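A short reminder: the numbers here are calculations on the coordinates, not readings from a lab. Source: prediction; values computed, not measured. Cβ atoms are built from the backbone, for glycine too; each structure is taken alone.
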Structure I
Amino acid sequence: MYGAAVPRAALDVEHALAAVRPICDDVRERGTVAVLDAGERFDGVRPAQLRVPASELAAALAGLDPDIRSALEESIRRLRVTSERELEHSLTTDVATGATVERRIVPMQRVGLYVPGGLAPLISTVVMNAVPAQVAGVPGIALASPPQVEFGGLPHPSILAACALLGIDEVYAAGGAQALAMFAYGAASDDGIDCRPVNLITGPGNIYVAAAKRHLQGTVSIDSEAGPTEIAVIADRSADAAFVAADLISQAEHDPMAASVLITDSETLADAVDAELAAQIGSAKHAERIRTALEGVQSATVLVRDVDQAVDVANGYAAEHLEVQTADSSAVAARIVNAGAIFVGPFTPVSLGDYAAGSNHVLPTAGCACHSSGLSVRAFCRNMHVVTYSDAALREVGDHVVTLAEAENLPSHGAAVSVRTSR
């Protein structure tokens, strides 16, 4: 009920599908040339080659600002610690004497990570995608990011540097639907195979990336159809209006379609946040983009009667990022069941999670947090049952198998057991 009360930006993924289908089909048919052609058409530059040379990765890392490198290393360390703790391990269950079922954890064998270019070089997204894949033990990791005119058809140098820092050497200058199609179908040229197909594609992007994921799902597994970023803040009169305003602005900075929602039971706080927004936006580097996002239908202040109703609204909205800035933040956060990630208390802003909290910032958007999870090491693993029965163990349960097979009118299923137990 409450989810519908908070509007979101209109995203017509089905309409975007009409644009991405021919691009994907072209890549499937013509491979590398089609990817390069699409890059020239949409990004305004044709890379000299699809795969970024190792020398360019090394040069980017060598030229990386030392402070940025230090910050990246700490971000990597914190996320790696979290991912290692989350990694599931294989286990074996003794169902009966001589009968075991092993749940084997198997890493994806090859994954494609997508890092957008767009309005900002998202070097943190390299970390958020690559670290859990590495912790999961994925042996083949490829990454694609759009070619940039100002860098001679290469992805942004900071993205290349982050790849080099993480030891990712298979990097492609490809963006949008063509990059995802390259991952799904592979890409070859007269010189041979330039990119082999992957099993899983992860990473955020614009509506065309989301549409390409929808189109390619089934050919390849995907993490989610990520849309524009969103933040919701539950705040009561105890909240610091300057903190709340800064956090709403931080996500509005991403995209003109970003959503920033304040949920509060205090008109006084709402007015104070409005005043802070006006003051802080004026000094923001991306003021025009922020204003567009905050004035869009997807952004609003929702006045509720009390914190209980605020919790109901937040659970109905299912925000990608949810902050809780109330007098009893931990207790309120414990009642949230629908959110991509929850940030508890006045000193846990979403931007901390964007970079160095140890959490992952690739999260479900557009209300999908009610049924989907954020990216983690688990996304890069598969569960596989390994079943082992002895002769005696099969005889013990064999009659039950035959009975159930007959009940389903599948007698040959039962016969596959009987041919063993009748001897």
Structure II
Amino acid sequence: MSSWNDLAVRGAFPALSLSDKGLARLYADAPGGTQVCERAIVRTRQAMVDHCANEGGPFCTSVATDQWLLRVHEAAGEFFNADADEVVFGLNTTTLVFHFSRMIARNWRAGDNILVTRMDHDANVGPWILAAEERGVTVRFLDFDPETFLYRYDQLDQLIDARTRLVACNHASNFTGTINDVRRIVAAGKAVGAVTVVDVVQSAPHMALDARAIGSDILASSPYKYFGPHAGLMYLRRDFADSLVPPLKVRPAPMTMPHRHAPGTPSFEAQLGTYGAFEHLAWLGEQFGGASPAASLRARMSAGLAAATVHETALSVRFLNGVRAMPHVTLYGIADPAAVAGRVPTFSFSVRGQAPEAVAQRFAEHNQFIWYGNFYAMEAALRVGRPEGVARLGLAHYNTLAEVDALLEVLGGLR
């Protein structure tokens, strides 16, 4: 096993070598979408050139597509610690959640209730609110403390009862960066027979996911947030998937998984690109996580994410220590460097006297890419008293300490 090597890691991402007018790009926009690794690009091209054909045919390119679909679903199962027939690909998390909300809400009745949270991306809030309105169901919100940026777990017993039909939450927040105790929330929902949905979009780039341990019916993710192409990837617990009858599908589509719940002909190139992202994580595990090349794909991916976490922790500590010396900056998330294990490297902040858009523009002038707004986490923005939004920078394992210092230099100058 080698020690972490920034040059080797960054060399796996073609975009990181680009510059504009002689100024290198600094990508600090990972929560909105990471850069795409070379392996994902190679696999995407493979699907579009080597075997560009629909599935189910007798000719060689279609046969290759079928073979790769099986291989990709097996890999996606390992990514979630699940089986190949428990995963569904789609356009993105939002589209997939909307799709399944139509089936899940069928049996809701007036007098029922559902629980969503004030920390979530609206992809895991809006679809459920719309479904509840259609069915005459009450919507309840799990709050978070705007001082600690932790869920109010003490409210679960009051919010969840025998008429609760759905409990939806996020694993890590795209606004506060908090890593949440989703097993506790899922268990509370399961205790009353509610369907449970966990948005793992923001946790997936930073930690190994374990569907079996979390225990949720659904885990929803977007591969473009973990170094792959634009796509959605969802885990569906097998017996839960079997209960969604009739499925929302066209009549000729097979009743077997994954076709039964796949919303139309899939993007084969996006699926293979996602496989390339898995290969990248496995490569990290072999190079920097001590995993044997002969180990399972899941073992190698998990080792890669663990090694990335060590690096990202150093990045986060450097950033949080720097921000502590900036009284003009307010951070909306866990700010104590000693508590960095409780968050992902996503940092929402405001600068005294400056609009979020103006802050992002100042960074852009240095060719540093950060976001501004509410990032579709509108409830979170309102809860922290920032209806106009905030600025946000987010880091991934391809960022460096030198880049963090460069970001802090610009941030420190915004007075």
remark   = Computing mean projected area of the Cα convex hull in nm² for each of I, II, the value 20.6 comes from structure II
message = Suppose Rg/Rh (Cα atoms, Kirkwood Rh), for residues 117-252 alone works out to 1.05; of I, II, which structure was it derived from?
response = I
key: Winner on FRET efficiency 1/(1 + (r/R0)^6) of positions 77 and 309 (r between Cβ atoms, R0 = 25 Å, to 0.05) once structures I, II are ranked, highest first   = II
key: Origin of the derived value 0.45 (FRET efficiency 1/(1 + (r/R0)^6) of positions 237 and 293 (r between Cβ atoms, R0 = 25 Å, to 0.05); candidates I, II)   = I
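Quick check on the output: -14000 is helix-only ellipticity at 222 nm (-39500 (n - 2.57) for each DSSP H run of 4 or more, over all residues; to 500), derived from one of I, II. Which one produced it? Please list the in-between numbers first.
Values: I: -14000; II: -12000.
Label of the source structure: I.
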